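A short reminder: the numbers here are calculations on the coordinates, not readings from a lab. These numbers were taken from a predicted model, which means no experiment stands behind them. Cβ atoms are built from the backbone, for glycine too; each structure is taken alone.
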Structure P
Amino acid sequence: MKVLLTGKNGQVGYELQRALAPLGEVHAVDSNDCDLADPQALRALIRRIQPRVIVNPAAYTAVDKAEEQSELAMAVNGAAPGVMGEEAARMGACVVHYSTDYVFDGHKPTPYDESDAAAPLGAYGRSKLAGEQALQAATDRHIILRTSWVVGAHGNNFARTVLRLAAERDRLSIVDDQYGAPTSAALLANVTAQLIQQLQHEGDPSFPFGLYHLCASGETTWFDYARFVLRYAESAGKPVLKVKANDVIAIPSAQYPTQAQRPANSRLNTEKFRETFRLSLPTWQEGLKPILDQIL
């Protein structure tokens, strides 16, 4: 089976190269191989490889910069998934695509279901929602996995940033009024491989294509997330931290203004995914520990 994997050097793409390798012939590309903002180049790539499955973790992820580069964000996040869907439909392939909690405004007091109305707060969220809709319109043979707070041992992420800042600064303030679940890139990759394997075994007619929420179980705030990271580093004997876990200062989002507004509630209800695929999801702490081991 041929698989086309985009964004091979991203957090999820890196893990997907490992997870998908046993399934067949994986053609992994990055922006140097194909600019997703160029629909003709993307179509040419897909037609040349003729994949059975397109796996698309590639995205424009600079949330604040997207406010100034909304056209680029929309081209990569909004239009490209539709092109992939059109080409997949033409050749009888399917598309696995990743989306985000940022399609919601975060005002709901409980975890978001797949059926909840999307209301993105910024350009990044609008572009990711547009990508979902474009893919859904192009082909029914899609799996869209909305996730949150992705973290991996490779690439930039919150955990790595916290460790760096705690080593450089004398004080560290983190917002404590935004809720979500840090989700391991390895979890997303491993689950994706399982779904594709299930598709191979069951065939298209019985496979439950569609939109699902997929993130680690449990919830936390950025503040408690940061303290967990630092406590783990302290227990590992990391000697260069100037700021310890108990020294982190909790602040409201209002005291940390950003160009793009973040949803206060990024919690996603994964019940539909778990019941459909009969898979249990580890806690965010379980997923984070091996990542921190690698980073440290």
Structure Q
Amino acid sequence: MAAVSFTGAGWIPIETNPDVVQKVQQTSAVERFGNHVPMGSATKYTPRSGGVVLGRWAKSTSAPADSTANDSILLAADKIGGKVTVAEEDMADSLASIVDTKSVDAATSYAKLFDNVCLGITAAKGTSGWLFDSLYYVLTQNDTVTGYTGNTNLTTGATAATYDNLSTLLGQHEQSDYFDESEAIVIAHPSFKAALRGIKNSNGDPIFQESTAGVAGGGQAPTPSKLFGYDMQFSMGAKTSAAGSASPTGKPFVVIGNRQLLQVGDRDPLSVNFQDAKNGVGVDTDENVLYFRARKGFAVGAPGAFSMLVIG
């Protein structure tokens, strides 16, 4: 990213940088697996169907009527951002490399925070301050349209991840109306890596045998890894938190669900704005300022499409 790129350019999308895109996808499971919806404004409604019920249509009779409730999901875009101050002396000879390095760092922080906000905040949006509710919170609430009862698909209090509770977690999703094997994804905190390695049978042998690529399950490619055959991504954001953090300190969790119902609203991509020390706000201190921002929305299409296991 050359210095000349910033001349009068304002906000420059940095998601066009392949290193940034790769970092976001490697670090954020929601960005990688979510169903992206373009947003032309701060809010957008997307239709939600409660399903369609078909039955036998007898000859010369009216078609059976479907009375399933339908509504819409509101995507509200919220802003994630920050700024980095760099002395003019440090940037004078290497603007491009510093900007690129800071852009990748910003992408990492953004990805972790976005996953945590979308998946792990325990409070309602009105309490957390964000404009949308997390998957964790949604799973605690009743949904009259889809018939979901709060806390049905949320398991808390387990002291460790075991073969049985992981199997139960996946089975819960596999028996739901939203199960589609081709769309099922698993997101877990990296602490589950050690848990999976430690699960053994009655003879003391590891249940999840590693392949030569070092992936549980045998014969799997390293990216993505698999859990009982389902695509899996580890995310540092997969811990509970009260208000959202790029370094959450709450309880780790694993979730399985239908990726098509992880609704990600794309309002503005992760972008950078450079204010240089010669003409911008940093002229008084001879410091350059890099501003980063993204505007994203999130919504859970149907709570019954997801199951979550929280450890601790």
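Using mean count of other Cβ atoms within 10 Å over residues 120-127 as the calculated read-out, with 17.6 as its value, let me know the right label among P, Q.
Attributed to the structure labelled Q.
Which one of P, Q has semi-axes √(5λ) of the Cα gyration tensor in Å, as calculated from the coordinates, equal to 39, 27, 17?
Source structure: Q.
From P, Q, which structure was mean count of other Cβ atoms within 10 Å over residues 56-63 = 21.8 calculated on?
P
Of the structures labelled P, Q, one was used to calculate relative contact order in percent (Cα under 8 Å, 6 or more apart), giving 29. Name it.
That value comes from structure Q.
Of structures P, Q, which gives -12000 when helix-only ellipticity at 222 nm (-39500 (n - 2.57) for each DSSP H run of 4 or more, over all residues; to 500) is computed from the coordinates?
Considering all the candidates, the number was obtained from P.
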